[in-house]
Structure 1
Amino acid sequence: MNRLRTSGMEGVGFITAFPHMAKIFLFSPGAETVLDVRAFNPSDLEPKNLSRYGGFHEFACLAEGIISAGEYKAWAAAKDVEEYLSYRSDDRIFDILSSNKLKRYWG
């Protein structure tokens, strides 16, 4: 945690943690309507690269996307940081009906 405290990151947001990756999502002073994301190995907090093929970058898995949508709504609706920090996500619908839509679409 000391590494995070001394990282120079500024903002408020949320953390998601899975066995293979932890991500910090921040609304930062530089652009308060943009959600910045940074990834780490959960075991040692070493930074993880979110780069993908073709110059793309990973934003979020399904669960993180749903949580992010709720966080955006809470951030937009809050009159101040304290009100935003009182928000808790209660989203629980993360079922995926089909995980091979693109494969079927492209044949």
Structure 2
Amino acid sequence: MIIPILQKTARVTSFVTVAGVTATSYYYYFVHDNGYYYKTSSWKKLDDKVQNLIDGKESIRYVGIGELVDRPVDIHVRSNSETFKDIWNAEVRRAVEWLYSVGK
């Protein structure tokens, strides 16, 4: 008899908690401080830029290589395996740092 009441209470409590956290997040992101975090987010800026391109208010500026580089550049070509090794090592280091930071 008590177990169904506890299960129902747990369900209601979890729903209310999730709904409260969602509503609070929405409020602080979109409403609080006149939507400062939403208006300054990189997603909003990107969305505005794309919308301006679609509406024709802005155009894409094509850049030549001469505008990007003003001096000779040495280009080092590496094999894919070396690149993947570097990425793997960086991820392993990040995982180990995270693992050791949990105990702090």
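Where is FRET efficiency 1/(1 + (r/R0)^6) of positions 40 and 80 (r between Cβ atoms, R0 = 25 Å, to 0.05) largest, in which of 1, 2?
1
One of 1, 2 was used to compute distance in nm of label points 7 Å out along Cα→Cβ at positions 56 and 72, and the answer was 4.8. Which one was it?
Working: 1: 1.7; 2: 4.8.
Only structure 2 yields this read-out.
Between 1, 2, which one scores greatest on volume of the Cα convex hull per residue in Å³?
Working: 1: 150; 2: 330.
Top value of volume of the Cα convex hull per residue in Å³ goes to structure 2.
Identify which of structures 1, 2 gives the largest calculated value of distance in nm of label points 7 Å out along Cα→Cβ at positions 64 and 96.
Working: 1: 1.4; 2: 4.9.
Largest one: structure 2.
Please state which of the structures 1, 2 yields -7500 when helix-only ellipticity at 222 nm (-39500 (n - 2.57) for each DSSP H run of 4 or more, over all residues; to 500) is computed from it.
On the way: 1: -7500; 2: -21500.
Only structure 1 yields this read-out.
Kindly point out which one of 1, 2 the value 1.2 was derived from, the read-out being distance in nm of label points 7 Å out along Cα→Cβ at positions 8 and 24. Don't skip to the answer; put the middle values down first.
Numbers: 1: 1.2; 2: 2.7.
Considering all the candidates, the number was obtained from 1.
Read the figures in this text as sums done on the coordinates, not as results from a lab. Keep in mind that this is a model prediction, so the values were computed, not measured. Cβ atoms are built from the backbone, for glycine too; each structure is taken alone.
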